[in-house]
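The data blocks that follow each hold one structure.
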Structure I
Amino acid sequence: MKRRLLDNLRRVQDRIASAAQRSGRAPDQVTLVAVTKTVELDTIRQLLDLGVRDIGESRVQELAKRAGMIHEYLQRRVAWATQPPAERRRTGPQWHMVGHLQRNKVRAVLPWTDVIHSLDSLRLAETISAQAQKLDRSANVLMQINATGDKTQFGVAVGAATHLAEQIVTLPALKLLGLMVMAPLLEDPEKTRPVFQRTREVFEEMRGERIVGPDFAHLSMGMSNDYVIAIEEGATMVRIGTALFEGLPAQVSIQE
């Protein structure tokens, strides 16, 4: 199974590299976030052994449980546990909360999460800020915008995104790193391109108007069916699950 995972990983990395080069960037300017919600814990361990450090989960309960178990696993590895704390942070996993986040789940997820991709309201921002202050840390967030106009989707309306960003950047212990978007699942990935283009336009408008600071540098766009298009349109983070774990054992999802 590790061989299958390695083959899938190389295939995804090759496609990321090609798309990055077409957009005039180096491959290492695009971060692969492996969305592991459908796979066994052992697969995450194998990913770490293969050098993948950014792990994404869409459910709070699964993220907290898996992050805790992986931390215990790494603590048992002498080569990792004996490193200085700064080196452990550099070589250990970076956990990404990529699913919708409710305010009452912030307390449970924040201690484990390095980046929250789904900030979509001022009230949620205020809750994250308050909880981060209690933990004496800074919380990294991406604002999720709704660039499709589909009212059933989560995310801030494009027209309200700039105003919300102005409010977010005033909150303590909160670092706005960029924007996140989810394109519709379409048979022809090329048809998702306008969603990514519009998101990038909003991103550039915020930077051009100096609403945001220097940390605002990321676009989390693209999943297994459309990440190549997303990278061509400027994505710096892609959230990949199916393409990475094809043919590997799945786990039964933990219910919240």
Structure II
Amino acid sequence: MSKQDRETVSYSRDGEIRTVDLYSDSGRELLAELWLKLSMEYKRMYEPTWLGIPIIQLPEDILQLQELIWKLRPDRIIETGVAHGGSLVFSATMLELLGNDGRVLGIDIDIREPNSIRLDAHPLRNRFELFEGSSIEPPAIDKAMSFAAEGDCVLVILDSKHSYEHVLAELEFYHTLVTPDSYLVAMDGAQALACEIPRGVPAWKDDNPLAAIHEFLARHSEFTIDTKYTRMDITASPDGYLRRRK
């Protein structure tokens, strides 16, 4: 195919048309951005289940979290945001496969009874604990601290309320629990992009986890973004995989 015959992609926004080579880095980045917006508009993250339980994650992010947990081999995982419990069971499954004595702590302000009943009956129930309460209030933080103290490698995943203030507070509270060379994962920074979609909220342009992540990083040089875990382009968590330096 000659240079003149190369396929292009054109995108119109605010009356301006942008055209890029489909097979260039710019073409890949544009298509990834558009597909991510469509994924959020059509709530694609609500489609996957883990062992029959809704996990509320994009497939690409599920795969990346699997890579991270397998690499780290943590013995304690703290998750804020339980919802149906799919992510909690996913983490418990990974720890079961690793064969260590690892356990997961799930914190949520409202663990609904049907979800609690289903999780209590799960065969991996011995791998996880549930704590009901706000993730940024002292009872939950105290619980997380005592839980983390039992582990040699602690991974923290933040996926509860996605406002700027809440995520920044979580980052400040929970980063101290992350062990050196482990990760603090802040999910759903792509809410910043979702402000533009039909289902979006204009306020999300500034009120989003990504803004909190960047402010946190400006204060904490002991953490750095690891782009390995967003290399598949489609992710709800850009700049969200934060490694604590040794």
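Each of the structures I, II was assessed by mean projected area of the Cα convex hull in nm²; the largest value belongs to II. Starting from the value 1.00: which structure in I, II was FRET efficiency 1/(1 + (r/R0)^6) of positions 167 and 223 (r between Cβ atoms, R0 = 30 Å, to 0.05) calculated from? Label of the originating structure: II. Taking distance in nm of label points 7 Å out along Cα→Cβ at positions 79 and 151 from the coordinates of each of I, II, which one would give 5.6? Traced to structure I. The value 14.8 for Kirkwood radius over Cα pairs in Å, for residues 15-94 alone was derived from one model only; which of I, II is it? Of the structures listed, the value fits II.
In terms of relative contact order in percent (Cα under 8 Å, 6 or more apart), the structure with the greatest value among I, II is I. So helix-only ellipticity at 222 nm (-39500 (n - 2.57) for each DSSP H run of 4 or more, over all residues; to 500), computed for just one structure, reads -13000; which one of I, II is that? Attributed to the structure labelled I.
Structures I, II were compared on FRET efficiency 1/(1 + (r/R0)^6) of positions 7 and 119 (r between Cβ atoms, R0 = 35 Å, to 0.05), and the highest value belongs to I.
Throughout, read-outs are computed from the coordinates displayed, never taken from laboratory work. Note that the structure is predicted; figures quoted are calculated from it, not measured. Cβ atoms are built from the backbone, for glycine too; each structure is taken alone.
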